[in-house]
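Structures follow.
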Structure I
Amino acid sequence: MKEQAIDNKELILALEELEKEKGIKKQYVMESIETALVTAYKRNFDSLENVKVQMDPQTGATHIYSLKEVVKRAMDKETQINIKEAQKINPDFQEGDTVEIEIVPRDFGRIAAQTAKQVIIQKLREAEREIIYTEFNDRKGEIVSGLVQKADHNIVVMDLGKLEGVMPSKEQIPTEHYHVNDKIKGYVLDVEKGAKGAPQVIVSRSHPDFVRKLLEFEIPEIYEGVIEIKSVSRDPGYRSKVAVYSPDPNIDPVGSCVGQKGVRIQNVINELNGEKIDVIEWNEDPSIYIAASLLPAKILAVDIKEEEKFAQVIVPDDQLSLAIGKSGQNARLAARLTNWKIDIKSETQFREMLMNAQNEEVETEEIAE
């Protein structure tokens, strides 16, 4: 049988170099080229044949075989072969076997070279995308900076250098307006593979952990682990509450975070375009912790129900609106921060509630008598 060979030692050398430099396995690329050549053959020669392509891993020589089923009487010459014809090739062939007949299509060397080049370029792109995906996937939970390329209410697209960062509307701070060429920071929320395989970084400025990471960047004690951020709750663009703690009794965690004349916390506030940040000290005693979480309001008493994680908080009459906050913001953020249900009552409301309870008790006793 005549051997058809498209000898391409340069191709093999190139594939071996790819494996060394990019980590793309030579065998994997060769199998991809073989698959692509089957498609190229059928397309270029308008063939319905079943074909197989094999590349020599040492020389790059490409062999093309027409696959034919051995039958008693061939009805389809492109896919079938008579048993008599098959046994001329090899006497051992039986009905149902597959015969591989090597073919030498005209001008296939040029097609093979073009196809191999296209596959290698494709695999290189895929490998580079995978490297970038892995790099940014490892940066989940970090802060990145980039230039705004596109900005509207639905989506902000950022140039992060090697790839794009996308900030959907729900990840934007509602009080901010973004413009093309603005340099902004964002929190890497996730890394996804797009429709064409290109990685895409999902960036957030509204996530509570964006505040956490900004504080870690600005305050060395947090970065070093001397101060721990226990919890963050956030109403993006308006207010955040951060609970901090230090096991070292000589360190004031709140003072360290705020800094002299508020300079440390001010850098974070500036990055968030004026979003207010309440820094409070975490305490393992839920009563103390809940009272602190409602700052700047002054608290008279906190009655807790541990099993229900419910806290009844009593404040002076003139502190009620401050404790609840505008549209319930302060109470809502405190509840998220502590993970407790919090009911706030003024001193007068609490007394009335007690009196009503006592009156109901008296009425119940009278009915019983």
Structure II
Amino acid sequence: MYCISVSFKKTPVSIRQQFAFSAEEQKRFLSGLQAAGRITGGVVLSTCNRSEIYVSGGKDALEAVEDALASWKAVEKEQIKTYCLYYGGKKAVRHLFRVACGLDSMVLGEAEILRQVKEAYQLSSGNGFADGEIHIVFQQALHCAKQARSATRLSTTPVSIGTLTANAVEGYLREKGGGSILVIGATGKIGSIVAKDLMAKGFSVIGTKRSRHQGEEIFLSDREKMTLVDFDKRYDYVKQADAVISATSSPHYTLTRGEYERNSGKKECLLIDLAVPRDIDRELGKLDGITLYDIDFFENLSKENSNIKEGELGKAEGLLEECLEDVLKNLYIREFKMHMSGKKQEDWYSKMVYYLKEILDSNEFWHVLGKLEQGGGKKFR
């Protein structure tokens, strides 16, 4: 198997966009290569962070993909060679496994890539573009990724401040049976991230904006969940809110104890201050029913989670190598049987091959199968 990859690791988004494939383009691209006899199977994976073409076939398969890619995307082959990464054989299989497990992602352990790999494989399989090798490798990659998700905490251990904040608010409100959320500074860099994470979790959010700030377009796609109000009216909405996040670059406090007590009434509330310097008067944390977290709390939690992820990464890498060994041996057995087809073999012979699979590593197994095939009159490559 071979792979040509263009991803965030080496290529800016302006270039990556040139290599993006729609679902219809994926089908037509692979159909053309297969009809020309230049590949025996293939899968195209196209996401916002990467476009990758996996193919099985002869030694000229990579050149075939280069030619087709240059033609389809109207780019020079020199540009493909400059920005793309090339993988072949065991390295191509390992790369796919790392991608499916989220170990090659911008956010380590992300879960979304597993769905994207599965959909790319299903599109290929459903349209007749997946041969035996593609089926074996992709099915095992998906299985390995599911194992990694269940056996490690990579995909369930967030490290970004925005996601950690949204998770804290979610946990608080779920425990209370629901509630409303106010994000002060929702059109700013951090505030918008938190607001979007909360909306993705299904919460409706009220956000403040400065009267002269033209940031409304950030939320057009979630207008039904997002209400923007002027910053000066924030205390009108504080009294309604069960959770308030403040993330502004304001030179003064957005919430003070005196104004809060005069405007909010007596109620329980989660206050989160993500600003540096602080936005929220620390005296508010002394009030009954008030839970106050600041940026230091989430930065410390982020560091702890990063350490957890590093530990979980080792587990995931170990699991990946075990899965990789197994799929490589299965591929070697498949090729060995194809080369030995037509030759009568005793039952003990087949049992011996599978016994050797269990006791040898993939490299040793490859060489032993080669010796066995040479004894049968053919050379196992």
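Rule-based calculations on the coordinates, nothing more; no lab input. Model, not experiment: these values are computed from the prediction. Cβ atoms are built from the backbone, for glycine too; each structure is taken alone.
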For which of I, II does distance in nm of label points 7 Å out along Cα→Cβ at positions 319 and 351, calculated from the coordinates, equal 3.5? II
Name the one structure among I, II that helix-only ellipticity at 222 nm (-39500 (n - 2.57) for each DSSP H run of 4 or more, over all residues; to 500) of -16500 was derived from. II
Structure from which 13 was derived, relative contact order in percent (Cα under 8 Å, 6 or more apart), options I, II: II
If percent of Cα pairs over 35 Å apart is calculated for I, II, the one returning 56 is structure I
6.1 is what came out when distance in nm of label points 7 Å out along Cα→Cβ at positions 39 and 311 was calculated for one structure; which of I, II is it? I
